Structure I
Amino acid sequence: MSINQRKADHIRINLEEDVSFPTLTTGLEHFRFTHQALPELNLDEVDPKIHLFGKPLAAPILVSSMTGGTDQAHEINRTLASAAQQQGLAMGLGSQRAGIEHSEIAATFRVRDVAPDVLLFANLGAVQFNYGYGIDECRRAVDMVDADALILHLNPLQEVLQPGGDVNWRGLLDKIAQICRTLGRPVIVKEVGWGISEQTARRLIEAGVSAIDVAGAGGTSWSQVEMYRAPTERLRRLAAAFGDWGIPTAESLLAVRRACTAVQQEEIAIFASGGIRGGQDIAKCIALGADLVGLASPFLKRAVESVEAVSEEMELLMMELRIAMFCSGAATIEQLRQPGVLKRIGNNE
């Protein structure tokens, strides 16, 4: 099956099927903000703006990497980018392997003409370094879309569940380190929905990455996506068996933060994604230590409607974030991270 057909399948399945984890959640429900009945703030003073990689953002929100490689993906990317430009948010593109290997597809990833100011991330699969890719392909991916940084995504479970998937993951850490040393742009390493462990985070920090996106479990389960794509009953059963695999987003976020603290690399940016569905989820992730919070599914579902629909979704998320900050007594992102603002509840207390 061609890469672009696989991309088309992914879009269709995410829009039409239930691809959530059967029982696993993000873990964010185990945290709650301390409500401040007297916040001593004017809502107009609440400011979620940040700077990342030298660019200003209206809020620490990322349109997570989703797609590319097809005509529909092209329209979706341009719709998402136009809305991100309007709202001042960051955006990641889907894996650009198809554009690297088929030059006629490269245009489906290009969005700079509609998003000249957006903090934009190019994207390649790290496992491709074991299948002939290197620094040249990384530079081509960045140049293809005039990106500010490069995402290298990790998806071992997805690859082993795909027919003909790339299953040689040996020796990749040294190759990632080489890219970090030579690319000349920030390198972000992310999972695609099963989380980053503390051990993996430490290794990536030592390799020289600029940011880690935990992309934890609890949102879209790509094993469920691959179950719907599976051409045989055997592969369907294998994919279904791993429906609840992974590290929940909240757990992974805390693990990566511990790793940064342990090796005294607090300047490493931490991105949180995986099952983020609203402004309170965004606020919780920030309070738990995230610098940027990514969403995919909520934006994808609006992107098939219009730029205005995506922009409205972004506005709603930002207002939810600001209200959560306001009612927690936090006027800034830094104040939202202060001890006591967010508490663990229930059996996990």
Structure II
Amino acid sequence: MTPLLELRNVSKAYMRGVFGRERFVALQGVDLALDEARPTIIAIAGESGSGKSTLGLLVLGLLQPTEGVVLYRGKAVSTLRGADYQRFRREVQAVFQDPFAVFNPFYKVDHLLQVPIEKFKLARSRHEARRMMEDALQAVGLRPEEVLGRYPHQLSGGQRQRIAVARALVLKPRLLVADEPVSMVDASLRAAILESLRRMRDEHGISILYITHDLTTAYHVADSILVLYAGRVVEAGEVERVIRAPKHPYTQLLIDSIPWPDVTQPWGSKPLAKREGERASVGSGCRFAPRCPSAMPHCWQRVPPLYRLAPEHVVACYLYESEQAAQADIARA
């Protein structure tokens, strides 16, 4: 069966510098596939500059890959035209980080929800359009009578972010790209927004790419996780396995940096080394080598491949080269 979304060896590079002669690779060699028959939430995690937002923009078709291809229903997103492009625009939606910058302050909530319905001709009457708007708002935990007829500035940040989710939901998408959707709302509202995302998966069959730097929310909302570092995938797998038993030194350091509820329990005991100029110093090797407490000589010379430690767990680290070889020997025996 053709995947709903597929990334094949996708890379994105930018030219920067005074004369635009310096090549900066923001994302390199990423593979990803989503099965429409199995809606899922995949967390794309990493620190600032890891390439996670670049990946989201590539999926949305707002950026074109330098290498590789992004496919939607088996067709390259960059080649979609006519009806195929309109279907892609309706079925792939986004929720961005800042709930204060998304909406035009001169329009009421009704207008914000009604425009996509009219653009894609989803309702045959005003009454049907109104019902669709109310259903979408209720699906994200909002009362239509409390938000319809109001301007964005009359609503809280949490309400605005949930309206952004409702605006995407009204189009009945198949894929949602949620880029840091809870990073600018109060902690008390994060659970409500994350629950809305889970309901989109469970009740509406929508797959979600959940882009975040927060491993705590990733653990609570996602089914699987893909950890990026300096544009490369360093670890990926079931979120339970990766968070509870991380294998890559970078993932281990990320987990160690999470503060625990118990103030007597130490955290951040393995501080990251400085990163100034690390991409330039590594050359063709592992980009994490300058900060890695377990770096070996060949880590500086060549990029480690993804080693499969379990059916749903891969890690790009030479520490596991012998472990995969041992598994292969057992399989042949």
**OP:** Taking 0.8 as the value of distance in nm of label points 7 Å out along Cα→Cβ at positions 110 and 126 derived from one of the structures shown (I, II), identify that structure.
**Re:** II
**OP:** State the single structure among I, II that was used to calculate Kirkwood radius over Cα pairs in Å, giving 21.6.
**Re:** II
Subject >> Source structure (of I, II) for helix-only ellipticity at 222 nm (-39500 (n - 2.57) for each DSSP H run of 4 or more, over all residues; to 500), computed value -12500 >> reply: I
Original post:
If we compute relative contact order in percent (Cα under 8 Å, 6 or more apart) for structures I, II, which one ends up with the highest value?
Top reply: I
Subject >> Top of I, II by distance in nm of label points 7 Å out along Cα→Cβ at positions 150 and 302, largest first >> reply: II
Subject >> When mean count of other Cβ atoms within 10 Å over residues 46-53 is computed for each of I, II, the largest belongs to >> reply: II
**OP:** Identify the structure, out of I, II, from whose coordinates mean count of other Cβ atoms within 10 Å over residues 86-93 was calculated to give 17.8.
**Re:** II
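Coordinate-derived values only; no laboratory data. Values in this document were obtained by computation on a predicted structure and should not be read as measured data. Cβ atoms are built from the backbone, for glycine too; each structure is taken alone.
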